[in-house]
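K.L.:
Pasting the structures here.
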Structure I
Amino acid sequence: MTAVGIDAVEIWTGKLSLDLPGTFAPQKGEDPEKYTKGLGLNASSFPDSYEDIVTMAANAAYRLMERKGLTPDDIGRIDVATESAFDNSKPVSTYVAGCLEQVYDGDFHHANKGERKFACIAGTQSLDDAYNWIKAGRNRGRAALVIATDTALYARGDAGEATQGAGAVAMLITEEPSLVELSTEQGYGSADETDFLKPNQQFPSVDGKRSVQVYLARMREALEDFESVAGASHPDQYAYIPFHTPFPGMVRKAGLLAYRHMIRDTAIEDDLADEIGRQPREEAFDDADAYHEAVREYMDALKGTETYQEWYAETIDPTLTISREVGNWYTGSVHVARISALKHGYENGLDLAGSKLLVGSYGSGAQAEGHAETVCEGWHEELEALDIDARLESRYDLTWEDYEEIHDVHNHDLDVDIDARTTPEDEFVFDGWGRMGERKYRFAE
């Protein structure tokens, strides 16, 4: 059976950075540790005045194609996942193709193009679409380009303002991939929810407490559904478990929930029984509230064990390194978590080829998906080619006044013109408006 998966990735982060403990917290009159320890964030990335979801997507794709020596003829499909689109008809993928055609001979006229929307899970759904397209034999030997791109802005003063971020992740999906092979088995957890939505508005309406509950409930359902086809999961089975990461503090909750589920009826639960007891079983309780309270007490105790903390430090925490410095990228967040995990393996000299990842994607509204990935033999060379740290370090540090101006520039309800904080070089930039109100782009040498 032909292996299909991610052959290469590239990241394009917004070129501006907001220091949360140093700049944001003092303006809010709050303890910096609310952000660094509570949310788990150090900084947020933002697009400069000439950047948007198209430029970030096109620049990530361009870097990927250049590094892999690809031409438009090599690409049979371009799927863009975003929840920041500015047109309800024309997909972002057409803009991206138009940008790339400015720098390549040939065109993408025979590539299928689309746009996926299901909050933050749309990037994984686009990955699934590309996988199925290749598995069905409809690709004619060509690769798929999947791009997750978002500008995750909240209204000024909103509780989610500290979790903002902007960036794009481009992924090349091929047969016989170099990075990770996707599993055939998937699991889903989905329900009609209103935890986070944007009814004809740019900035989201969020029920924060409800959103956390829905995220965890759908993730649990997805894991159970995945196990129904792939078999029971065990904590030692996976080198890393990248989750959708709106902020690292959310993943701390998801990691604990997943660990409790996976150790149930295992030797790990038996070994911990003398220290914290066994997991509560629902059938042992006549009252649902008493059962749920017992579960909460068990999870609090589990979180404090050395066994869990060591597992979390090895399996979950490495997936959060990049997220801490860029904030929430919506559709790109889980894919940033995957890169962060593999980056950790590369930097620590780990032999990951053949090891497994368990990827937990989520989108409000709401749906979660779980699937496994196998790290391929060429993963080390792919990670070596990425310059993520250099790109993060090169970002322009925003003052509070800078932040206020740049937020207004990207507010669709405002017409604000400011000087760019950075100078574009060999990249696509926003270049004004066309005759029908469309956004125009050019390649800046």
Structure II
Amino acid sequence: MTEFSPNVSASLLTTLAFTLALSASLLLKLWLTSRQLRHVAQHRHAVPAAFATKISLQAHQKAADYTIAKSRFSLLEMAWGAGITLCWTLLGGLSWLNQILADLWGPGLAQQVALLAAFIVVNAVLDLPFTLYQTFVIEQRFGFNKTRVTLWVQDLAKSTLLSALIGLPLAALVLWMMGATGPWWWLWTWGVWMGFNLLALLVYPTWIAPLFNQFKPLQDPALESRVHQLMARCGFSAKGFFVMDGSKRSAHANAYFTGFGASKRVVFYDTLLQQLTPPEVDAVLAHELGHFKHRHIVKRVASLFAASLLGFALLGWVSQQAWFYTGLGVLPNMKAANDALALLLFMMVMPMAGSFLGPVFAQMSRQHEFEADAYAVAQTSGPDLTSALLKLYQDNASTLTPDPVYVKFYYSHPPASERLGRMHTTLAAS
């Protein structure tokens, strides 16, 4: 428990800084999305020259309309999200919820866990209409949604139960460590959090994912032989080759190579196998192997470690400052722990910084995609990878004409023109 002393000027400065950051973050996202809307709409009438012989006007316009529909909807989501954040903070929502639970439970660990759980449940309920509209209106309108309402409800029930079984004990452990391990609690808590993330990477492929999808062994002997040869040529091994029934939820296609050690497995969406030829499947898998060959997964995990360490250190400091709570509209507990309040406020504040740091991480991700493409071209066939990517861009209704500035902030994968252009340059030079 921390003894707080009031500091009115620091509290007012925090309120001002938070208000400016929330406003700037929202305005930036609205501006970027508006640019994307205008740019895609302006280029809807014609297929870019580089793709004129490969993509039909109808497919190009479907991709444009899909992008526009999602972007317009995201404008509403952004405004709603900023409003909810404001309600939780400066308008007193989190302080009110904390007081209600303190009256019901009394001070202690149980009340803090209940506060985290109640916050998550309320936010999930508030987001529910947006999730339903995205799935059953937008995705349905463009032919991508394949899930039924009953399946959607089953998924929601499973994920909620799983979150409770895993999340509540983890939250209790973190909150206990924050109060019991002294001034360096943030370092010990960071270690526990990173250990949990590594464990999740290990167990997710074999224990968690099968709760939501069926994973059947690849039944195509010819394709399995090709994949075996590719894996051996690239110096990789896997526990198995599986086909996931992604088509029961969505028409979008994908493939991935996941896991560590003995849990590594290759997974193909059934939709991918329906859309691509065996050589194209080879090329897509080689791209995924390229991420492992270039140690992109390790680099991203290391980046997560470093960023989260800085985040926990910052949380360790601000959680001891009265202005952090009062400046964000929350009255801290004077005779009880404020660890749950600190966590929730920090979770709401940090994404604002992410709005401005987005281009850095997006650029790193796009560079990784270029490297994985180059690896795939070296191991398989460049034309096969090109045709596979074109099919995936078309089948997933990915616009060929995104706004360049929007791309720098949000695109984790290069747009088609840059990606295929880089591959053509690589092929021409070889």
Structure III
Amino acid sequence: MSLNRRTFVQSTAAVAAASALPRGFAADTLKIGYVAPETGPLAPFGEADKWVIEQMKEAFRNGLLVGGRKYAVEIVLKDSQSNPNRAGEVANDLILKDKVALVLTAGTPETANPVCDACELNEVPCISSVVPWQPWFFGRKGDPAKGFAWTYHLFWGLEDVIANYTNGWKSVATNKKVGGLFPNDGDGNAWGDKNLGFPKPLAAMGFSLTDPGRYQDGTQDFSAQIAAFKRDGVEIVTGVVIPPDAKTFLTQARQQGFKPKVVTLGKALLFPAAIEALGELGHGLSTEVWWSPSHPFTSSLTKQSAKALAEAYEAGTKKQWTQPIGFAHALFEVAANVLQRSKSLQAADVRDAVVATNLNTVVGPVKWGGAGPMKNVSKTPLVLGQWVKGTKNKVELVIVNNQAAPNIPAGGTLQLI
């Protein structure tokens, strides 16, 4: 299959060369592909994409200059439907049918990893985000000595989420007994991994971890996990959980008389709608904050501050800001910067421009090739937030620990539930 696909790509490249039309444009139009979960259980990660793309259409209305030639810009959005197989299929469509110059992707390993794998196989440049770098790199069987040739990533890592979670936990009084909710998916397997994930650093800091084992996303019964946590006297619950599973767990924990002092979960607690759906169970829950209106960064493309970007989203959609807005926007910032520096729209030239990126974006500085943990990874800053009853909105996310990134201002301290 892969051999046939590669042969097909090479033959299409030959046809393109013969007609003097490099990949990525036809009739003076260049195409940027974007894959994200617009539907399915991970849809909150893609909720802001259409708004961001409309904003980008305005930003690119006069076209982009690439290699001394001006091109109109077309953004082709594809829905992964929260399904890894579908993500790979639509990535191949972008590459083989749409002939995009560059692929962008975001929204958990279930979307970003298969898209990046398709780009790597077909030798098309790709920039990804919204996956901790370990599940993105090691989940794709990356070799630290070699890295990847065509796929580049910007986000934080498990070391950052562990630092932020434990910084918060150390600031409150608990018995340091932690219960882990790690599903059998790309994130869960990385977060629960004995070497890459939480177990080793927690032990080193004097926390004990109860890990009842992997469960399937969408499970309807957390009784076994709750029983294990009650048995071991757990006062802190952590993990990386999809929003429906967080609601199921928290509801059943309340019903079964399990009341932890701290609940700090990745993924599920990122979105205000998910917190609102929890009702009173949502107040006091904590999670990582990768982007917020408080972040002291500005868009290189629109010159909006993080605060101005969040306010524009709220005014335009009548919805509360969410964290993926900043990263969807930043992917297009990097794309525009890359294409404008590229010698041409040939894949290798675009890739070389990606490698040479050094850009200040609305999510922070982006630079590859040595500054990060792997040559393909550029890290972005991370802080800890807690959901509280809001004044402007029903619930609001307050930054409660910024030890890991002091340039991002905190608005309070972590409170026990």
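No lab work stands behind these numbers, since they all come straight from the coordinates. Because the structure is a prediction, the values reported are computed rather than measured. Cβ atoms are built from the backbone, for glycine too; each structure is taken alone.
K.L.:
Comparing structures I, II, III by distance in nm of label points 7 Å out along Cα→Cβ at positions 66 and 402, which one has the largest value?
P.N.:
Working: I: 2.4; II: 1.4; III: 3.9.
Greatest value across I, II, III: structure III.
K.L.:
Now for a separate question. Using the calculated result 32, 17, 11 for semi-axes √(5λ) of the Cα gyration tensor in Å, for residues 114-241 alone, pick out the matching structure from I, II, III. Please list the in-between numbers first.
P.N.:
Numbers: I: 29, 21, 14; II: 35, 28, 12; III: 32, 17, 11.
The read-out was computed on structure III.
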